[in-house]
Every structure is written in structure tokens, then in C-alpha cells.
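Novice: Okay, got some structures for you below.
Readers should treat all values here as calculations from the given coordinates under stated rules, not as data from a laboratory. Here the structure is a predicted model, which means the values were calculated and not measured. Cβ atoms are built from the backbone, for glycine too; each structure is taken alone.
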Structure 1
Amino acid sequence: MGAVGAYWINTFTAIHDETKLARYIDLAGPAMRAAGGVFLARGNPVHVLEGSSGLRTTVIRFDSVDAAVAAYHSPAYQEALAELGDGAERDIRILNAVDS
């Protein structure tokens, strides 16, 4: 069994400006889809069983780790990040998918 794609996990740890966040969301979604990303889940957690962040989390599937990293560095996503600016703090992780 081996890797069968990758998952981008984005968790907001602080939101400072809802207007900047809204502009980011408007641009980031199309940027991720254009880079081959498929949104699997997004929004505020239904339950936080451990940890402290009850803020917005997004899970996006990509064909590979390289595709996910390329999406981050794409001009379209960098434009979204510029709109977000200091409007939020986040943790972003990219994980290999596993064949179950």
C-alpha cells in the first residue's frame, strides 16, 4: 500500500478581520480548484474533542503532495494570501493520503 494523493489541512488559529477573511475565501476556493484541489470539508468544527481551536478548518484533496505545494505557490493562491494579509493566523499541513 502506498500514497494515493495528498490532503491539505488548513486550520485557522485566530481571525482578526472578517472582511479580509471573506476576500481570502472568495479567491482561495477558485485557486485551489484551478490547481486540482477537491474540497472535502470546510467550516467551523461541529465538535472540538481536543485542542483549543474551534475556528474554520478546511480539508482539500490533491493528486499528490507536489500538486498541493504547487497550489500554495500558485499566483492565484498568492493573490488570496495577499488579500488575507494580517486578517488571520493559520496552520497549514499537507499529508500523504494512504491506501486503506
Structure 2
Amino acid sequence: MGVLPAWLLVHQVLVEPAEGEGPFGPEYGDAVTVRCFVDEKRRLVRDAEGSEVVSETTVYMPLDTACPTGSRVTANGRTTTVITSSRRDGGGLPVPDHLEVALQ
């Protein structure tokens, strides 16, 4: 199957990829508009340190999207931070490859 079908990508988010820490706090790359699917559902996820945290929104993006943990994302008018970013690569199986991003 390869990529997420275009008909599923009905939403748009603004992604500012995390680039590390600077002298005044987190630094972000240039903002990019990404077509995606936004699922506004509260769920329990594990952050980078393994702690359980509540995610308010999950965003499904094309697999080649740069959106690492700590990135800033604006979805449906709300700006928030990426808790975890998971590559879902089917490895050639007939499933859609995508990036699953859990937002605070």
C-alpha cells in the first residue's frame, strides 16, 4: 500500500520541528503546513522518559514528515508540544506507512 491515501488527509497542521535547546529554551525549525488526519481523543501514552502522560490529540502524517518529540504543532487552532512520534513503516506489507504523533 505504501503511503496514507490522500482522501484520509482531510486536516492540516502547522509543524515547527524541534532542533534542540538554545540559550533561551527550545529551538524550532521553520514552520511547515502538513496535510494529515487529526484524532481528538484523550489517551494514555508514554513519553521519552517512559512516564505515563495524557495525550489530548493524535495526528497521523505522511511517514517522511519531520516531527520529532518536542516539536511544536498547531492543530485546530491549538498550539501544543509533541509527546511522542512513532514511525509506522509497514516494510512493504499492504498497510499505510505513516507517522503517528501524540500531542499534549
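Novice: Supply the structure label, taken from 1, 2, corresponding to distance in nm of label points 7 Å out along Cα→Cβ at positions 13 and 37 with the calculated value 1.4.
Specialist: Details: 1: 1.9; 2: 1.4.
Matching structure: 2.
Novice: Next up: Assuming 0.9 is distance in nm of label points 7 Å out along Cα→Cβ at positions 29 and 61 as calculated from a single structure, say which of 1, 2 it is. Please report the intermediate quantities before stating the final value.
Specialist: On the way: 1: 1.9; 2: 0.9.
Derived from 2, not from the others.
Novice: One of 1, 2 was used to compute semi-axes √(5λ) of the Cα gyration tensor in Å, and the answer was 22, 16, 14. Which one was it?
Specialist: On the way: 1: 22, 18, 10; 2: 22, 16, 14.
The read-out comes from structure 2.
Novice: One of 1, 2 was used to calculate helix-only ellipticity at 222 nm (-39500 (n - 2.57) for each DSSP H run of 4 or more, over all residues; to 500), giving -11000; which? Present the calculation step by step, with values, prior to reporting the outcome.
Specialist: Working: 1: -11000; 2: 0.
Computing helix-only ellipticity at 222 nm (-39500 (n - 2.57) for each DSSP H run of 4 or more, over all residues; to 500) on every structure in 1, 2 gives -11000 only for 1.
Novice: If relative contact order in percent (Cα under 8 Å, 6 or more apart) comes out at 30 when worked out from the coordinates, which of 1, 2 was used? The partial results should precede the final answer.
Specialist: Working: 1: 53; 2: 30.
Derived from the structure labelled 2.
Novice: Ranked by FRET efficiency 1/(1 + (r/R0)^6) of positions 45 and 85 (r between Cβ atoms, R0 = 30 Å, to 0.05), which of 1, 2 sits at the highest value?
Specialist: Numbers: 1: 0.75; 2: 1.00.
Top value of FRET efficiency 1/(1 + (r/R0)^6) of positions 45 and 85 (r between Cβ atoms, R0 = 30 Å, to 0.05) goes to structure 2.
Novice: Out of 1, 2, which has the highest value for distance in nm of label points 7 Å out along Cα→Cβ at positions 53 and 77?
Specialist: Values: 1: 1.5; 2: 2.5.
Result for distance in nm of label points 7 Å out along Cα→Cβ at positions 53 and 77 over 1, 2: largest is 2.
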